[in-house]
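Please go over the structures that come below.
Computed from the coordinates by the stated procedures, all read-outs in this text should not be read as laboratory data. Keep in mind it's a predicted model, so treat the numbers as computed, not measured. Cβ atoms are built from the backbone, for glycine too; each structure is taken alone.
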Structure P
Amino acid sequence: MLGRAVRIIEVFGPDAPALGVSELARRTGLHVATVSRLVEHLVGYGWLQRDADRKVRIGMRLWEVASRASPALPLREAAMPFMEDLHAVVRQHIQLAVREGDEVLFLERLSARRAVINLTRIAGRLPLHASSSGEVLLAHAPAEVQERVLGGVLSAFTPYTVTDPKALRARLADIRRDGFALCAGFIDERATGVAVPVRGPGGPVVAALGVVVPNDAGARTVIPALRATALGIGRAMGLSPDENRV
């Protein structure tokens, strides 16, 4: 029963914020009667809610519980003041991401009205190899994660996405040496992503801090500001200056 409820909840997303029971049944592969019954229970608990047209969407109660109990909350709270300062200077997309399995999960994003195109979104995911934040996280991931990603399917978003395992392995070594990833046109040909590692107490990389800028904006010029911001986040999390090394 719990597994079926999870299947229903996970159907919702940016492209499907509200769905009818029949569509939920189709997308989950469950019987309509089963979906109808489970939806009623979930609505009763506040995890789902019904619109006036009887369509169903994620309820505020689910958002409330997830927001206050999320393991990412301390990281986000430590990062936000520093991200806001960086955003005031850069005036482009600033984003904070963590590794979730073999994907990069974006926890936060600050944007400006005239910023370059950016296809990532809060709570959105991308393959680790396809973005600057993902490459930073992959470069500092355990060896078994790196080998699994390098041995899997490396999908291309644009002609510039690195999909050759040998070339990607070399890039990961460069990221560990240089302390940043620069990905020009990997997700969208009009934009360049730059990211640096964020270290937690003890020194491990716990997140990636990135910016997305136009290709002609001199992406390397933002690296010092990114590093200083990542250093501030690490210290706010209780990291000593000696531990927060690139």
Structure Q
Amino acid sequence: MSSLPPDLFDTTTLVSLGAVAAILGAAYTLSRATLASSTPASLRALFIWHAFDALIHFVLEGSFLYHCFFSVVQAGMGKGGFYYPDPENYLGWGAKGKGVVHGSQAGGDNPLAGLWMVYARADKRWGGVDLGIVSLELLTVFVVGPMACLVCYDIAKKNPRANILMIILATAELYGGFMTFCPEWLTGNINLDSSNFMYLWLYLVFFNVLWVFIPFYAIYIASADILDAFRVRTASLATKKLE
């Protein structure tokens, strides 16, 4: 790998990582304030995960969408001179959009734009407007985020509906992750930078693998509870036949 970039641990990077840790802390605190002490460890962990998931979608990915739709500057004039070109006729700009770019790169000194510009060092699609990413994030923010909140509510209320919602959400997260990275795999990862351990193992691997392993765990826990309910029903029906 090449030598480490000088901005690898700059203030913006440290604040960005701190923001993610703070969101996790908020999700944990919410679990302590909401769940009964008798809540199984597996459900407590899944409550924390879905609360964390919802906050990430609303706060961070919601800010990404905001900049994709409302932040615009002349190309090359964004923060740090980053330039990821807009798609042709993006938002109907057509010819008037020539020479301008949207996205985090146009967010100036906005802290959340800065956070995404840090991540864009590893995957530059997040610095501008990639139609595949934006399309997925619209579903993530406006559908998956609210559903994750509903999962937390159902777990707290001991509503078995949480199992169905967790399976739906986990499937959506896995599909979204595949559709995020498959275009890169098919084009030789042209937008990804894996030149140092931070970009490769923290940004590209760790922050994305979380949305692979934990959804599989959610499917496992939810499926086990649903199958157990079917076994109880089957046993009950068998008992009634013997009476």
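Thinking of P, Q, which structure, once helix-only ellipticity at 222 nm (-39500 (n - 2.57) for each DSSP H run of 4 or more, over all residues; to 500) is computed, gives back -19500? The structure behind it is Q. In this comparison of P, Q, the computed figure 3.0 for distance in nm of label points 7 Å out along Cα→Cβ at positions 143 and 207 is attributed to P.
Computed over structures P, Q, distance in nm of label points 7 Å out along Cα→Cβ at positions 15 and 215 reaches its largest value in Q. Of the structures labelled P, Q, which one yields 15 when relative contact order in percent (Cα under 8 Å, 6 or more apart) is computed from its coordinates? Value 15 for relative contact order in percent (Cα under 8 Å, 6 or more apart) corresponds to P out of P, Q. Which structure, out of P, Q, was distance in nm of label points 7 Å out along Cα→Cβ at positions 71 and 87 calculated from, if the result is 2.6? The structure behind it is P.
If Cα Rg over 2.2 N^0.38 Å is computed to be 1.20, which of P, Q is the source? Going through each structure in turn, the value belongs to Q.
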